[in-house]
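All of the numbers you see were taken from the coordinates with simple rules; none came from a lab. Since the model is a prediction, treat every value here as computed from it, not as a measurement. Cβ atoms are built from the backbone, for glycine too; each structure is taken alone.
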Structure P
Amino acid sequence: MVESSHDAGVAAVLLDRFEKQRLPRILRLKEKVLGGEVMSDSDIEFLGQVLEDAHSIKTLVDDHPNYQKLATQAISLYHEITEKALENEKNA
C-alpha cells in the first residue's frame, strides 16, 4: 500500500508538470518545426531533458498500465517533432 500511494503521488506531480509546463512548450515546439523552423539550442536541450525524464519514468509507466496510453502518445509527439526538426535542419 505504501508503494502504491508513493507511486500515485509521484504520478500526480509528473502529470501536473507535464500538463502545465512540458506539454505547452512541446506543442509550441511542434508548431515551430511544422512551420519549417529549426530548433534552437535551448529547444534541443529542453527536448533532450524531456526524453531523459521520459526514460526515467519507464518503470512507473510499466507498473501502471493506465499511464501507458498517455506515455505512448507523448513519445509519439516527441518522435514527430524530432523527425520534422531533422528534416528542417537538412533543408536549412
Structure Q
Amino acid sequence: MIRKEKNDMQNKYIDVMVKNMPVLRTSIRMTQAQLSEKVGVSRQTIVAIETKKRTMPWTLYLAIVHIFQQYEDSKVLMENFNLYNAEFIKEIF
C-alpha cells in the first residue's frame, strides 16, 4: 500500500471514530475526562476532537481503539461502525 493510500485509510478511520466517539464513551459510561486520562491527553483535547475543532492524530486513534477494545459493549459498536481493521493496522506498521 502506498503512503497516500495509507493516509487516506487512516483519515477514514479517524473520521468515523470522531463521529462515533461520544456513542462509544456512553456505551461504557465513560466521561471525556476519564477517556482523556486513560489515553494521556487533556479533557480539552477530547472535547476539541469531538467538536471537530482539532484533528485527531493517528497515535491517539490507536490509543482510543485500544481502550474501547477492552469493553465488550464498545467493542461490539466498533465492529458495527467499522472502526477497526486489524489487517490494515498490521499493514501500516
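Observations on the model:
- Computed over structures P, Q, relative contact order in percent (Cα under 8 Å, 6 or more apart) reaches its largest value in P.
- If distance in nm of label points 7 Å out along Cα→Cβ at positions 16 and 56 is computed and equals 1.1, the structure in P, Q: Q
- When Rg/Rh (Cα atoms, Kirkwood Rh) is computed across structures P, Q, the figure 1.05 traces back to P.
- Among P, Q, structure where helix-only ellipticity at 222 nm (-39500 (n - 2.57) for each DSSP H run of 4 or more, over all residues; to 500) as derived comes to -23000: Q
- Parent structure of the calculated result 15.5, given that mean count of other Cβ atoms within 10 Å over residues 8-15 is the read-out and P, Q the choices: Q
- Structure responsible for 2.5, with distance in nm of label points 7 Å out along Cα→Cβ at positions 24 and 48 calculated and labels P, Q on offer: P
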